[in-house]
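There are structures below to look over.
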Structure 1
């Protein structure tokens with residue numbers, strides 16, 4: 001990230017002209033300018049105050065504070081689904097404004113830098129801002145990935161609603177389209193619930209299935225086989241005519257040990 005603080009005189013120059021710094025920052029951040037109040041209201045994120053914090057961490061080489069600040073910012077922007085383009089423009093505006101004031105400091109004070117000194121200054125400022133952005137995006141992505149995983153787990157639970165009707169009998173109503181991924185999830189959830197609930201009879205109601213491909217039929221057969229290995233009887237109800245025709249065209253079907261009923265009501269009457 002580069003060692004050493006930026007010349008204290010430069011940081012002090014920016015602090016002494018903080019109002020002008022903010023004005024110049026808003027000029028550079030044209031798009032974000034109109035969103036500052038909205039971002040504050042939605043995410044309680046004070047862009048102006050945070051810009052001063054970032055300049056301080058960069059100027060004083062406060063690495064841990066810079067990284068921690070970036071992580072907090074990343075989570076806040078991800079949590080409230082704020083537009084990343086605004087963040088990129090804002091940090092870019094901070095970068096340009098810092099260099100505007102460094103140039104102004106040199107012109108006002110006549111404190112000239114050697115080529116080597118200016119190169120080191122450029123390296124410190126830009127690399128630290130890049131470190132901030134990198135940590136910000138890592139934090140943002142990690143939070144979003146965690147949210148997606150949680151939402152997927154919730155969807156999977158909702159898509160495999162095993163409903164106990166007696167101490168030993170449960171119903172799994174399947175609705176919509178069965179694809180390979182969903183049948184894999186069904187197999188995992190069914191085996192877990194059979195063990196947890198001590199299910200002896202599982203009724204798979206397929207009256208809500210509108211589409212099922214050949215590989216899915218095979219995978220569903222594996223669900224039935226593995227369920228039976230757990231000591232649980234599988235009953236199929238509600239097969240639609242178009243699904244039955246497709247199974248016949250594929251030359252697929254359930255074995256003789258698998259009982260089938262035309263409707264869920266008939267199966268419930270029999271097993272209850």
Structure 2
């Protein structure tokens with residue numbers, strides 16, 4: 001009886017938690033099809049605001065800039081994060097390991113305002129002393145996003161490497177495989193789900209960033225969060241609901257693809273183990 005009560009209580013709490021998290025998103029999606037210009041008054045079903053969104057060059061341009069920066073930043077963060085993870089997990093206790101680990105994980109606890117301000121000062125100092133970067137724009141935003149996204153990817157990949165059975169790599173080396181071949185044919189497929197998770201996490205963080213991008217952006221490099229924030233300050237438009245619905249759709253598809261890749265990798269790993 002007691003177990004049943006705990007089970008019902010857990011289900012109730014879980015249901016309330018999911019409702020608290022996803023009810024606002026569901027309401028936003030519903031009102032993105034609202035015909036009215038008022039976001040809180042339902043006036044009928046319509047695709048009007050999706051049409052308005054796709055006819056807004058400023059919003060579409062900002063979305064394209066954000067997608068490009070997020071894709072490139074996530075890809076670079078996965079490469080750097082994987083390298084940092086291998087150094088921390090497989091290189092043993094080398095001199096300066098504590099300092100290296102602290103510097104890699106510092107962006108996780110650093111306030112975004114401090115990170116953005118410090119990067120702004122860095123780019124200004126480099127521009128004055130080296131002449132590069134000449135002006136702030138997409139490049140400086142990309143560098144800033146790679147800086148803090150690498151820390152998140154490193155944490156994800158490090159946890160997977162620590163759980164990995166090193167005897168598999170040792171067996172491949174005993175059979176004559178060089179280190180680079182062991183990494184690409186043995187290690188990389190095993191940690192692929194972690195790489196995919198890290199890439200998606202970095203992509204989402206980069207796409208969602210507002211504070212750091214506001215510090216290091218320049219003319220012609222307005223990202224989507226910056227454009228949305230500027231638009232919302234003038235009053236919430238149903239067009240923003242349509243934009244948010246499309247972002248939710250893209251995120252859902254990305255999560256489903258990541259789940260499918262992870263399940264496929266798990267089945268392959270299970271077959272190899274058997």
Structure 3
């Protein structure tokens with residue numbers, strides 16, 4: 001993961017931000033810290049959210065439809081989307097949220113128990129950004145696989161190649177946010193467009209079932225050419241990849257904004273459907 005020593009301390013190699021951290025300090029994501037000359041996951045095993053969700057809520061429309069998945073989240077995120085829907089955990093560190101502690105084996109055992117009692121595919125890593133604590137995702141995924149269940153990743157996809165490549169063989173399905181069509185858009189949310197595109201490509205090439213979500217934000221990515229560029233990229237990976245075109249509602253730092261008109265979402269979905277075989281609308 002290219003985590004080593006820099007002039008100031010330890011350099012995090014998990015995402016393209018490459019935070020250079022003095023001993024004891026916390027990275028931009030609020031979930032990783034410098035400890036003993038290395039960068040470690042401060043959120044390892046720290047659970048803020050746990051729920052049994054319909055798989056369609058991830059959203060995954062074409063992966064075991066009608067079934068449920070036990071969904072788990074921690075804290076922290078390496079983006080700063082002003083429209084974040086889970087800012088109460090994603091935009092906080094360990095001092096700002098209530099956590100329970102669980103080992104990967106304990107979570108996998110819980111997932112198996114829920115499967116027997118209520119029906120459950122496995123574990124979904126979601127709510128905050130799971131890749132900022134990718135080591136916990138990896139260790140949980142191994143335990144889940146050993147119990148004959150499935151792993152689902154819901155992520156912004158903004159991670160270095162080595163992280164995604166290590167996780168890809170363990171992930172059965174993923175929904176990746178492709179938030180905008182360019183680096184200019186990702187400058188607004190604090191991410192790396194190329195890294196997200198690479199994540200989608202890597203997961204698909206590894207045989208993971210991939211679906212992509214784009215939230216349509218008025219004045220930011222609601223032009224026909226925006227969705228056209230997004231659809232062109234997704235189609236270049238595979239025209240079979242489902243694209244969810246979803247409606248923005250005011251949240252977080254955009255609480256005074258106007259929701260996306262439903263007609264805009266439908267029009268953009270129609271345009272994307274000229275390039276892709278499966279386009280869905282959401283949040284209408």
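Throughout, read-outs are computed from the coordinates displayed, never taken from laboratory work. Only a predicted model underlies this, so the values are computations on that prediction, with no experimental measurement involved. Cβ atoms are built from the backbone, for glycine too; each structure is taken alone.
If Rg/Rh (Cα atoms, Kirkwood Rh), for residues 22-85 alone computes to 1.22, which of 1, 2, 3 did it come from?
Numbers: 1: 0.97; 2: 1.22; 3: 1.13.
Working through the options, I get structure 2.
Could you figure out which one of 1, 2, 3 the value 20.5 for mean count of other Cβ atoms within 10 Å over residues 30-37 was computed from? Could you put the intermediate results ahead of the total?
Working: 1: 14.0; 2: 17.0; 3: 20.5.
Matching structure: 3.
For structures 1, 2, 3, calculate distance in nm of label points 7 Å out along Cα→Cβ at positions 62 and 230 and state which one comes out highest.
Values: 1: 5.4; 2: 0.7; 3: 1.7.
Top value of distance in nm of label points 7 Å out along Cα→Cβ at positions 62 and 230, among 1, 2, 3, belongs to structure 1.
For which of 1, 2, 3 does helix-only ellipticity at 222 nm (-39500 (n - 2.57) for each DSSP H run of 4 or more, over all residues; to 500), calculated from the coordinates, equal -9000? Working shown, then result.
Values: 1: -22500; 2: -26000; 3: -9000.
Derived from 3, not from the others.
When percent of Cα pairs over 37 Å apart is calculated for each of the structures 1, 2, 3, which structure yields the highest value?
Details: 1: 47; 2: 30; 3: 10.
Structure 1 gives the largest value of percent of Cα pairs over 37 Å apart among 1, 2, 3.
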